[in-house]
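Bear in mind these aren't lab numbers, they're just calculated from the coordinates by the rules spelled out. Worth saying up front: this structure is predicted, and the values here are computed from it rather than measured. Cβ atoms are built from the backbone, for glycine too; each structure is taken alone.
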Structure I
Amino acid sequence: MKKVLYILLFAVIASSALAQESMMSWQYSMGFGTGDLHDFIKPASFRGVTFNYNKFIKPGVAVGFEIGWNTFYEQKDYATYTSGNFDYSGKQWRYSNQVPLLFNAGYYMSPDEQLTPFVGFGIGTIFSERRTDMSQYIFTLDAWHFALKPELGVLYNTDGASLSLSSKYYYGFKTGDLPAEGFFTINVGLVIKR
């Protein structure tokens with residue numbers, strides 16, 4: 001996960017050096033697993049953060065990048081679990097870390113109004129790490145998924161910083177030993193326009 005922190009630090013430093021007509025946002029992200037991720041960990045995740053940088057290429061149209069981190073967690077009761085040809089008995093602690101790295105495009109309707117609805121789309125990769133701790137046994141799978149992300153949201157513009165509320169759906173296609181994984185997020189953020 002050190003690599004992810006270095007990438008995040010680089011993104012923040014690089015974005016501060018970029019040209020005018022841009023937006024940076026930091027968002028608190030709540031995640032809800034879907035499909036296979038939900039089968040592995042059912043509870044919602046309240047541990048997530050996202051950083052976005054977008055540059056306007058013409059009025060209402062912006063392109064940029066996004067990096068985020070959502071951690072899903074569940075404690076399972078004592079039971080017998082099967083992995084491959086082996087049966088294990090005990091409690092399980094399940095974790096899934098999802099780190100999207102995406103290029104974004106967005107359309108901002110009525111950008112000069114106090115309320116600005118927007119739609120967006122992202123394409124890139126998601127690093128997924130799935131870990132199961134069970135007594136002295138630790139089972140880990142990780143992979144880089146090719147990923148897509150649609151987004152829908154609204155900005156509340158003020159004289160200084162703006163506030164954002166958005167929903168996103170991340171979908172990482174099957175790769176290696178990990179199946180396709182998806183999760184839906186609700187995001188609340190602070191937006192700084194330059």
Structure II
Amino acid sequence: MTRSMSRFFESIRVENGKAGNLRYHAKRVMNTIRAVYGTQPGWDLAESLRASRIPERRLFKCRVVYDHAQCSIEFDRYTIRTIRTLKLVTADDLEYSHKYIDRTALDNLFAMRAGCDEVLIMKRGRISDTSVANIILQDNKGEWCTPSDCLLKGTMRQSLLNSGRIFEMSLGIADLGRFKKFKLINAMRDWDAPGGDVSDIIE
């Protein structure tokens with residue numbers, strides 16, 4: 001099977017029986033299937049979740065594996081990983097605009113973290129994402145921004161952009177000096193996720 005015909009996945013935060021940012025996940029599923037398969041999905045995310053046994057208590061990660069025709073759903077208990085140090089790595093040819101199940105390239109970059117908690121990926125001189133999340137950075141005025149040159153437009157990232165809590169701009173290494181704090185955000189890591197100091201981003 002070629003990369004373009006791979007299956008895809010969504011990770012959805014389920015806390016006390018409620019699925020977070022569901023409309024953003026549904027939109028990304030729709031856009032992925034249209035872009036890759038050139039068709040409409042043969043299933044509906046919200047209906048598929050309703051047909052599943054959604055845990056009613058605690059925090060779970062809902063993993064939806066899918067293609068254009070069908071999906072499978074599973075739930076796993078989730079604990080947020082603390083990420084405070086980032087290693088800058090370069091991957092100019094990396095492409096991950098859809099959430100492919102095949103994460104080999106991202107896993108290979110993660111292996112280059114050199115003792116840090118995560119990697120921060122540079123692509124053609126611009127800051128993009130980590131291997132598992134979008135990054136947001138806080139400047140000296142207390143405002144938060146996210147790289148416009150991201151690999152993947154995350155659902156939490158889009159939600160925060162739409163609410164005006166963050167803004168986006170193109171960032172290079174030299175721009176990091178303008179910021180003091182960072183956080184990593186994804187479907188499971190919301191605004192309250194722990195962050196770190198920009199001084200702990202290591203070249």
Identity of the structure behind 30, 18, 13 (criterion: semi-axes √(5λ) of the Cα gyration tensor in Å, for residues 46-141 alone, calculated), options I, II: II
Computed -3000 for helix-only ellipticity at 222 nm (-39500 (n - 2.57) for each DSSP H run of 4 or more, over all residues; to 500) - originating structure among I, II: I
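Assuming 1.00 is FRET efficiency 1/(1 + (r/R0)^6) of positions 134 and 182 (r between Cβ atoms, R0 = 25 Å, to 0.05) as calculated from a single structure, say which of I, II it is. Could the numbers behind the result be given before it?
Values: I: 0.50; II: 1.00.
Value 1.00 for FRET efficiency 1/(1 + (r/R0)^6) of positions 134 and 182 (r between Cβ atoms, R0 = 25 Å, to 0.05) corresponds to II out of I, II.
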Entry that produces 3.5 once distance in nm of label points 7 Å out along Cα→Cβ at positions 38 and 166 is calculated, selected from I, II: II
Identity of the structure behind 18.1 (criterion: mean count of other Cβ atoms within 10 Å over residues 62-69, calculated), options I, II: II
